[in-house]
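In the part that follows, the structures are each spelled out as structure tokens.
Taken together, the values in this text are just the output of simple stated rules run on the coordinates, not laboratory data. Please read all numbers here as calculations on a predicted model, not as lab measurements.
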Structure P
Amino acid sequence: MGYKKSWDVVDVVSQINRMTSECSSTYTDGFTGWGIKQDLYKIKEILNEAIRRCPTYAGEEEWLKEQEQKKIIRILSNDI
């Protein structure tokens with residue numbers, strides 16, 4: 001039996017980017033911005049726990065290393 005993916009990574013990333021933009025806006029007051037940032041911290045903790053509970057898969061270590069290398073290259077090339 002196949003597995004049906006019921007989420008869209010692009011949509012999740014878009015929502016997080018909207019939260020970041022709203023939180024960083026000069027038009028957003030501290031009370032609202034802090035609430036948004038708290039939501040981001042909650043999402044971070046949920047993701048950390050979800051990743052911790054998942055098994056390790058073949059190729060995962062290499063993929064994570066590649067992602068870290070890409071991040072370092074972006075930082076060094078000032079393309080953040």
Structure Q
Amino acid sequence: MANENEQDIKINSLEINQQNMAEKIDDLKKTVITGFQDLKEDLTCFRNEADRKYASKTTETLVYGMVAIILTAFIGGVVFLVWK
């Protein structure tokens with residue numbers, strides 16, 4: 001009889017510990033989700049500020065196009081000189 005009471009107490013103790021751990025895990029999950037959402041918002045805000053601070057996308061495209069034209073002309077000139 002004493003052995004059964006001891007086992008019942010241990011089982012009840014384990015059930016209570018399991019419930020406490022489940023609650024802590026749920027709280028941790030909520031904390032992690034909230035943290036990642038905050039981080040996502042911060043990164044989005046940083047990206048938007050950086051886009052406004054530096055050149056616009058249209059300006060970037062024009063500059064890259066001009067650089068490509070200049071490099072193509074330079075390489076074409078070198079090939080022309082070597083060919084001649």
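A compact table of results
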| read-out | value |
| --- | --- |
| For helix-only ellipticity at 222 nm (-39500 (n - 2.57) for each DSSP H run of 4 or more, over all residues; to 500) computed as -34500, the structure of P, Q it came from | Q |
| Top of P, Q by percent of Cα pairs over 14 Å apart, largest first | Q |
